[in-house]
Every structure is written in C-alpha cells, then in structure tokens.
1. Compare distance in nm of label points 7 Å out along Cα→Cβ at positions 26 and 98 across structures I, II and report the one with the greatest value.
2. One of I, II was used to compute mean count of other Cβ atoms within 10 Å over residues 50-57, and the result was 17.6. Which label is that?
3. If mean projected area of the Cα convex hull in nm², for residues 42-89 alone is computed to be 5.0, which of I, II is the source?
4. One of I, II was used to calculate helix-only ellipticity at 222 nm (-39500 (n - 2.57) for each DSSP H run of 4 or more, over all residues; to 500), giving -21500; which?
Structure I
Amino acid sequence: MPPRTDGLTPRRREILSAATTVLARTGNRGLTHRAVDREAGLPEGSSSAYFRTRDALLGALGDFVADRLANDVEALGTRLASCPGDHERAVAEVSGLFSRWLEQPDLLAARLELTVAATRDDRLAERFTQWRADLVTRVREVMAAADEEAGQDSAAAAETLVAALDGVLLASLLQPARERRRFVSESVELLLTGLAPGPAPA
C-alpha cells in the first residue's frame with residue numbers, strides 16, 4: 001500500500017507534526033484545532049483551514065503516524081533481507097528500530113493513543129492494520145529463516161511476538177529515559193530467542 005502522506009505540503013506536515021505532539025502529551029480529548037495551532041506557533045484557525053473538522057484532523061494524523069511507522073518497517077525489511085538466517089543481526093536490527101522509535105517518544109505515545117481510538121473507529125483501524133501486518137511479516141521471515149521447518153507455526157508465533165514487542169514499547173515509556181534503550185535491547189533479544197520456533201536449548 002503506497003503511503004498516503006507522500007504529497008503533503010510543508011504546512012500540512014507542520015500541522016500534523018504539532019498534532020502528534022499534542023496527542024502524545026494531552027491525549028485524545030486534548031486534540032483540538034486550537035491546541036494544534038498553539039503547538040505549531042500558528043495563528044488561531046490555521047489548522048482548521050487545512051483540516052476542517054476534528055475527524056478530518058484525526059484521520060490525517062492517523063495516516064501521518066501510520067506512514068512514518070510503515071516507512072521504518074519497510075526499511076527494516078530491506079536490511080533483514082540482506083542477512084537471512086543471521087539471528088544475531090536480526091536481533092540487532094529489530095532492537096535498533098525500537099531504539100530509534102524510543103528517540104521519538106511523542107510518535108510512540110501518539111501511536112498508542114491512536115491505537116486505542118482505532119478500537120472504536122473503523123477508519124483509523126484500517127490505517128493501522130497494514131503497517132502492523134508488514135511488521136508481523138518481517139518478524140515471521142526472521143523466525144522462519146532461523147528454523148526452516150517451522151512452516152505455518154511461524155505465523156502464529158510472529159503474531160504473538162509482535163504483540164509482545166508492543167508491550168515492550170509501552171513498558172519502555174514507563175522506564176526512566178536513561179534505562180529505555182537497555183530495557184528494549186534486552187527484551188527484544190529475550191523475545192526473539194524465546195518465542196522463535198525451533199528446538200529448545202540443551
């Protein structure tokens with residue numbers, strides 16, 4: 001699925017970046033045109049000129065955040081394709097992706113807010129389905145390469161692993177900032193090793 005936000009004008013990107021920060025810091029109820037204008041340092045009424053309703057703003061923000069995540073996952077897939085079967089490299093790449101996301105806490109928090117909102121909004125849910133499915137596919141490829149006989153079992157294991165990784169990201173936001181990278185790196189290694197199909201260690 002091509003990104004929905006490739007053609008955004010600089011002003012729209014500015015507004016949606018500000019909206020990401022507002023959503024992350026104040027939650028869904030705090031996302032208003034006025035709050036976004038203040039965060040962006042724009043005259044009142046600027047964001048509503050581009051996104052007429054709150055639903056339009058929320059939908060565009062869903063596209064904006066989902067596309068940023070999808071681009072990262074696509075890049076991860078490209079890097080993993082260059083090292084099939086290299087479990088250590090896979091752990092490092094996935095840990096690296098999560099660590100980069102940790103450097104954008106507003107993006108992570110906004111994604112969590114949008115994910116909760118998507119449970120009540122089919123349009124938002126569709127926006128977040130594709131990038132997550134791509135992440136599951138990448139993780140499944142890593143797991144299958146580690147155990148060529150895993151077959152279909154790797155699909156269920158990959159779904160479980162991605163859900164667990166989501167939990168790691170959420171938990172990391174509750175850690176002191178200086179501890180987050182280590183927490184994520186160790187958790188990713190434990191999960192990729194422990195949930196990957198294959199024989200148990202002797």
Structure II
Amino acid sequence: MPTGIAIRDVRDQLFDAAERILLRDGPDALTSRAVTTEAGCAKGVLHRHFDDFDAFLAELVLDRIHRMDAQAAALRESAGTGTVAGNLTGALTALFGSVAVAIVALVIFRDELRDRLRETWPAGVPVLTEAAIMVASYLTAERELGRVAADADIDALAPTLIGAGHLLFADRKGTPPDEGAVHKMVTTVIGGVVREA
C-alpha cells in the first residue's frame with residue numbers, strides 16, 4: 001500500500017472489507033488476516049491504526065451504527081406520508097437487508113467485542129438498540145400527527161418490531177423474507193394502534 005494515504009481512507013477500506021467478509025462468510029471468518037487480505041493491504045496496516053482486533057471491530061460496529069442516522073432521519077421525515085405499515089416495512093427491510101444482521105451475530109459471537117462495546121454502549125445490542133430508537137422516533141412522529149393512537153405504547157412497539165424483524169432476517173444463509181412477509185409482520189404488530197383512513 002502506498003504511504004501517505006489518509007487514515008480515514010484506510011479505516012474505510014478496512015471496514016468495507018470486514019463488512020464484505022461478514023456478509024459473505026459470517027462472523028467466524030472475520031480475522032485480522034482475512035480483513036487485510038480482503039482489503040488488499042499489508043497485514044500490519046490494521047494494527048497500525050487500531051490497538052488490537054477487538055478495537056477494530058468495536059470501531060466497525062460504531063461506524064455502522066452511525067450510518068443508520070441518515071436512515072433514521074429519512075424514516076422520521078416520512079411521517080404523515082404513505083402508510084405507517086408501508087414506511088415501517090421499507091425501513092425494516094432496508095435495515096435488516098444491510099449488514100445489521102451480521103453485526104448482531106458478530107457482537108453475540110465475540111465476548112471481547114461485547115466487553116469493549118460496553119465501555120461506550122452500556123446496554124442492549126448496539127445495532128438493535130439504535131434501530132429500536134429509530135422506530136420509536138418515527139412512531140412518536142406519527143402519533144403526534146394522529147396516525148398512531150395517542151395511547152399507543154411506543155416503548156413496547158418499537159422493540160417488538162425490531163425483534164420480530166430480526167427473527168425474519170436472522171437466517172443469514174437462507175433466502176431473506178419478501179416484502180409481503182415483512183409487511184404482514186408489521187401490520188400484525190401495529191394493527192391495533194394505527195389510525196389511518
């Protein structure tokens with residue numbers, strides 16, 4: 001690898017390589033050697049920029065969580081448009097069709113990574129917790145618009161949607177559920193609280 005490349009470029013290159021490995025081969029295939037080989041760089045590059053492999057993985061998880069910010073903003077801005085079930089179906093399909101399911105498996109798979117993440121993320125599984133916050137924010141916006149019942153328990157609905165969505169997509173090697181299956185799950189969970197015409 002040429003010298004003088006900005007650290008951010010190297011980090012992105014390594015993170016993207018790790019994501020490809022996660023999606024293709026799963027968390028047990030993710031090693032520092034596999035990442036640097038996939039990224040096409042020298043083996044020592046990863047350890048020049050991160051204290052150890054778990055520090056690298058923790059930064060990868062946090063980076064991918066921060067990438068959810070744009071999706072969360074888009075979902076919240078969709079409040080009042082389309083249907084509540086349609087908006088949630090699209091958001092959950094996009095979320096779980098991404099690297100999110102593989103990240104959850106990675107966090108569960110590696111004790112050292114969970115310990116490292118606890119330093120900045122004290123509770124829950126990071127990707128799923130952030131996703132539940134995203135859905136709760138959207139449902140709150142819809143409740144303010146009157147499209148979700150005023151007495152809807154959003155603190156229960158959001159994690160229920162995330163948990164059920166995760167279960168639909170959790171079989172990494174199988175065929176992901178189609179939009180109809182996701183929509184059916186969403187309408188089942190929120191059916192009693194939606195107040196759309």
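1. Numbers: I: 3.2; II: 2.4.
Top value of distance in nm of label points 7 Å out along Cα→Cβ at positions 26 and 98, among I, II, belongs to structure I.
2. Source structure for this number: II.
3. Traced to structure I.
4. Only one of I, II returns -21500 for helix-only ellipticity at 222 nm (-39500 (n - 2.57) for each DSSP H run of 4 or more, over all residues; to 500), namely II.
Readers should treat all values here as calculations from the given coordinates under stated rules, not as data from a laboratory. None of the values given here were measured: they were computed from a predicted structure. Cβ atoms are built from the backbone, for glycine too; each structure is taken alone.
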